[in-house]
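Please find the structures below.
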Structure I
């Protein structure tokens with residue numbers, strides 16, 4: 001197998017674990033809440049701390065990936081966050097799970113994505129959106145697989161929720177060793193053009209330099225705002241949708257966990273494939289197509305978010321989640337490809353880290369906000385409120401498309 005595809009396969013499994021282990025918490029939330037005796041807003045704080053720590057750490061992880069060896073950034077990140085997941089299975093109080101799942105897991109996960117996507121971006125040129133979309137499918141598969149397994153295991157007894165943390169955390173620690181053996185010492189050296197480019201650059205980017213490059217690019221800033229809107233919705237949806245389905249339709253924990261992710265991510269699989277093919281096909285003739293794909297994905301998902309919040313039957317809710325998923329996948333297909341089109345190659349990891357930081361720091365508020373909305377109104381009201389954030393995200397990126405990136409086209 002050509003190295004660029006072998007590296008993608010190794011990173012895909014790591015992304016499966018990274019995203020899948022995030023969903024363990026949502027799938028077992030009610031069991032953890034009962035076991036630890038926490039309220040809705042309190043248990044939502046665990047997801048908020050994780051997202052906030054990730055958001056604070058990821059820009060530094062991005063710069064470190066541009067300064068250090070990206071392979072070892074990926075390996076160390078997978079090891080640290082899986083160790084945090086494994087340790088979460090032993091938590092006996094809300095404070096302990098805040099440390100293991102919220103802080104250790106959040107810090108470790110920040111190492112992975114900037115380094116992994118920049119490795120793939122270097123190895124894949126004409127197939128960049130396709131390769132990144134294949135990676136994105138690891139997210140969908142991980143969330144579905146880990147959610148189903150976690151929800152089923154949570155029903156095995158009072159402490160059944162601990163088993164998926166131990167199982168997937170242990171698998172992840174072992175996969176860190178596989179990555180250490182399977183990835184090249186320097187993935188950037190595998191692409192001849194990138195090697196020559198880097199040999200001609202004597203100075204590596206600092207955090208200050210990367211930050212100045214990022215904030216001086218209006219399109220990059222607006223993409224970061226759009227990502228923040230998307231992550232707010234994503235974190236809130238993954239945290240509270242399983243319990244919403246259980247309460248609204250009387251589903252068992254395992255069934256609720258399955259339905260909360262299966263239909264949505266089947267739709268996302270379709271959307272990410274479609275979006276990647278369209279953008280890779282037309283990007284040479286229409287440079288703005290990646291950003292336009294982002295806009296379409298967010299805007300067209302809005303009505304289906306509201307529909308799933310107030311659906312009167314499980315079938316209707318599942319259909320809404322699938323359609324929401326299709327357009328979420330369209331957005332995902334060009335998430336990082338859009339950014340990589342507008343910033344220099346040497347700042348790809350740093351730029352990805354800064355953009356993710358903006359998105360996750362803002363998005364970290366979602367679980368707590370939805371927890372308060374559930375206590376004060378209903379879970380349906382909280383989930384329906386997410387539609388407004390997708391709409392704002394679409395508007396912000398549309399402004400970037402017409403006023404910054406696409407001036408010549410829009411006049």
Structure II
């Protein structure tokens with residue numbers, strides 16, 4: 001049976017409604033011989049995958065960057081975990097909770113390429129990175145470097161440590177269309193002084209989708225004895241990478257975004273030699289200074305979420321990291337290349353395809369982002385999020401693997417009509 005026949009039959013037979021990992025495996029096997037760039041634009045393949053999701057028909061969801069909808073397979077497993085934990089009650093919490101959590105950590109470490117003793121499960125990126133910012137042993141006069149397009153929660157924590165400890169915050173403006181990686185690296189390098197203690201950089205800027213040259217920034221900073229903390233909220237399971245390859249000191253991400261874990265799951269990576277440098281968010285019983293578990297005392301948490309992390313990773317691995325990245329980049333470029341020619345449309349995402357993936361931001365001249373988002377939803381039934389921060393005035397567009405080109409055509413048409 002050829003690929004097209006298999007995918008057509010799988011949808012007709014309701015394969016999507018019973019989207020098991022073996023079914024996904026068969027779908028992937030049917031296209032495994034094809035280059036990922038070719039699969040990225042194969043609407044039959046992605047339509048079959050789409051049938052494995054329960055989606056609202058009331059609107060087109062182009063705001064998947066906040067929280068990515070779980071595929072049915074992962075959702076079913078999540079519900080099963082909830083039922084099992086509820087059935088066992090305190091017995092589960094006091095016997096196998098920790099063992100199962102460590103199994104999830106191991107699987108997550110395998111995915112990110114780091115060691116399990118350098119990684120903890122948190123609730124989100126904000127918790128992860130704020131733990132580092134607040135947990136460092138700051139002294140008055142120490143300097144921290146960040147960018148105006150960095151996530152607001154982390155910028156607020158830097159403001160707090162500035163008020164509390166006398167830290168000097170140096171805020172940069174990263175160009176949306178840099179001439180080269182060197183331009184960005186030099187921007188951060190020029191801000192470093194002998195007093196610089198920490199440099200924060202986004203792996204993928206959440207409001208524009210720009211991917212920054214993290215490895216080059218880390219290598220430069222380390223030559224000057226400056227530690228680097230990376231905000232990877234939108235990079236994990238969006239683009240393929242290994243944390244050790246980035247050479248960063250700290251890396252935080254949200255698993256409920258592009259990995260499609262249930263809400264309330266994040267991770268924090270701390271390079272082994274830096275673990276002892278961080279004060280825990282919540283006090284823990286005595287641990288060795290380099291034992292990362294000392295940073296992971298969170299009280300009682302919804303453990304069914306932790307149990308679902310391996311299921312989400314299995315789904316992601318079956319889909320294929322390269323395949324997913326290629327599809328997301330294809331979708332973004334599919335619509336952005338069409339609207340860049342509109343005189344009234346403004347793109348706040350790099351023109352170079354290598355500097356972005358699935359996320360992009362578009363605005364209309366003379367229309368406030370909040371009004372633009374309202375028009376898209378009420379008039380065209382397209383859900384987005386308005387962004388009006390530090391020179392970026394538009395709507396963030398974040399499709400997912402289940403998004404179709406027909407839906408993006410509706411977005412392009414809406415922009416054309418309003419431009």
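For distance in nm of label points 7 Å out along Cα→Cβ at positions 162 and 290, the highest value in the series I, II is held by structure I.
Taking percent of Cα pairs over 37 Å apart as the criterion, the highest value among I, II goes to II.
When helix-only ellipticity at 222 nm (-39500 (n - 2.57) for each DSSP H run of 4 or more, over all residues; to 500) is calculated, the result is -13500; to which of the structures I, II does this value belong? This figure was derived from II.
Once mean count of other Cβ atoms within 10 Å over residues 306-313 is computed for every structure in I, II, the highest value turns out to be that of II.
Across the set I, II, distance in nm of label points 7 Å out along Cα→Cβ at positions 178 and 250 reaches its highest value in structure I.
When relative contact order in percent (Cα under 8 Å, 6 or more apart) is computed for each of I, II, which one produces 27? Answer by label: I.
If distance in nm of label points 7 Å out along Cα→Cβ at positions 58 and 394 is calculated from each of I, II, which structure is the one that comes out at 2.8? Matching structure: II.
For FRET efficiency 1/(1 + (r/R0)^6) of positions 234 and 346 (r between Cβ atoms, R0 = 25 Å, to 0.05), find whichever of I, II sits highest and give me its label. For this comparison of FRET efficiency 1/(1 + (r/R0)^6) of positions 234 and 346 (r between Cβ atoms, R0 = 25 Å, to 0.05), the top structure is II. From which structure (I, II) was distance in nm of label points 7 Å out along Cα→Cβ at positions 34 and 386 calculated, if the value obtained is 2.4? For distance in nm of label points 7 Å out along Cα→Cβ at positions 34 and 386, the value 2.4 is produced by structure I. 21.5 is what came out when mean count of other Cβ atoms within 10 Å over residues 210-217 was calculated for one structure; which of I, II is it? Value 21.5 for mean count of other Cβ atoms within 10 Å over residues 210-217 corresponds to II out of I, II.
Each value in this text was obtained by applying a stated rule to the coordinates, not by laboratory testing. Quick caveat: nothing in here was measured; it's all calculated off a predicted structure. Cβ atoms are built from the backbone, for glycine too; each structure is taken alone.
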